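Undergrad: I've put the structures underneath this note.
Please treat every number below as a calculation from the coordinates, not as lab data. All of these numbers come straight from a predicted model, not from anything done at the bench. Cβ atoms are built from the backbone, for glycine too; each structure is taken alone.
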Structure I
Amino acid sequence: MKLPRSTQPYLRLPGGFISLVAVMDWFSRYVLSWEVSNTMDVHFCLSALEAAFRQGQPQILNSDQGSQFTSEAFTSYLEKQSIQISQDGKGRAFDHIFVERLWRSVKYEEVYIKDYSTVAAAVQSLGKYFEFYNHQRLHQALNYQVPAAVHFRK
C-alpha cells in the first residue's frame with residue numbers, strides 16, 4: 001500500500017518542523033509517554049524515556065536507528081538501567097511496525113486534519129489525541145479494546 005503523505009514522526013509548522021517521539025508498550029499499544037522537540041537533539045528522547053520508566057521499566061527497548069537512538073547518551077542511559085537494546089535494521093520499517101502504525105494514526109487522524117500554528121498548539125492538540133488513542137480508540141489487534149484496558153489489566 002502506498003500512502004500519499006508521510007507517516008514519519010515530523011510535523012510541519014509555519015516556522016519549520018518539530019520531531020515527535022513516543023514510548024509505547026507493544027503488548028497493549030499503550031503510549032506511555034511522548035515528547036516533541038524543534039531539534040534532533042537526544043534530550044527530548046531521554047525525557048520521554050524517563051517519563052515512561054516512572055510507570056515501570058521494560059527488559060527490552062526497541063527503536064529504529066535514528067541518530068538520537070544510536071547516540072552515546074541514549075544507549076548508555078539504557079545500559080545503566082540494565083535494559084537490553086534492540087534496534088531495527090536500516091530501512092526496515094516492519095521491524096518497528098507498532099510505532100510506525102502509531103505514526104500513521106497520529107498523522108491521518110490528527111495532524112493532517114489540524115493546522116497547528118505554534119508548537120504550543122501542537123502539544124496541546126497531540127496531548128488530547130494521545131489521551132483519545134489510549135482510552136477511547138478501539139484497536140482491531142486488541143480484539144476491539146482500547147490500549148488502556150489491555151495495559152492496566154496485565
Structure II
Amino acid sequence: MTAINVLAAQRRRARHFCIQALYQWSMTGSTPSSIEAEFRTDNDFANVDGEYFNDMLVAITQRSEELDALFEPFLDRELAVLDCIERNLLRLGTFELLDRVDVPAKVTLNETVALAKKFGATDSYRYINGVLDQVGLTLRAHELAEQ
C-alpha cells in the first residue's frame with residue numbers, strides 16, 4: 001500500500017470515529033476532550049489519523065453553529081428536525097469543504113456519503129449528497145467546476 005493510500009485509509013477511519021464521537025457529543029454534552037480520551041482508550045487507534053480525528057472533533061464542536069449556517073440554506077426542512085446523525089454528517093462534510101482544502105471536494109463528498117450509508121437512515125445518503133454538493137459548489141466552485 002502506498003503512503004497516500006495509507007493516509008487515505010487512516011483518515012477514513014478518523015472520519016468513522018469522528019461521526020460516532022459527534023453523535024456522543026450531541027447526545028451527552030460531554031466535552032470533546034473527554035470523548036476523545038474515551039475513544040482512544042476504547043478503540044484501536046493504531047491505523048487512525050489521530051491528529052485528523054482530534055482536529056475535526058474539536059473544530060466541529062466549537063464551530064457547529066457556523067457550519068450549520070453554511071449548509072442550512074440548502075435544507076428542505078428546519079435544522080432542528082434533522083436527525084442527529086444527518087446534522088453531524090453535514091457538519092463533518094461542511095467542515096472539510098471549508099477548512100481542509102488539502103482534501104479534494106470529491107473525496108469529502110464520497111467519504112461523507114459512505115458514512116451516511118453506514119450510520120444514517122435508509123436513504124439519508126442521498127439527502128447528505130445533495131446538500132453537500134450545494135455546499136461544495138458554494139465553497140469550492142472552482143474545484144468542482146473542473147470535474
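Undergrad: Among the shown structures I, II, from which was the value 1.9 of distance in nm of label points 7 Å out along Cα→Cβ at positions 46 and 126 calculated?
TA: This value belongs to structure I.
Undergrad: Let me ask you something else. Of the structures labelled I, II, one was used to calculate helix-only ellipticity at 222 nm (-39500 (n - 2.57) for each DSSP H run of 4 or more, over all residues; to 500), giving -24000. Name it.
TA: II
Undergrad: Supply the structure label, taken from I, II, corresponding to Cα extents along the principal axes in Å with the calculated value 41, 38, 32.
TA: Of the structures listed, the value fits I.
Undergrad: Same structure again: If distance in nm of label points 7 Å out along Cα→Cβ at positions 22 and 134 computes to 1.1, which of I, II did it come from?
TA: Value 1.1 for distance in nm of label points 7 Å out along Cα→Cβ at positions 22 and 134 corresponds to I out of I, II.
Undergrad: Name the one structure among I, II that FRET efficiency 1/(1 + (r/R0)^6) of positions 14 and 102 (r between Cβ atoms, R0 = 30 Å, to 0.05) of 0.75 was derived from. Write out the running numbers ahead of the final one.
TA: Numbers: I: 0.75; II: 1.00.
Working through the options, I get structure I.
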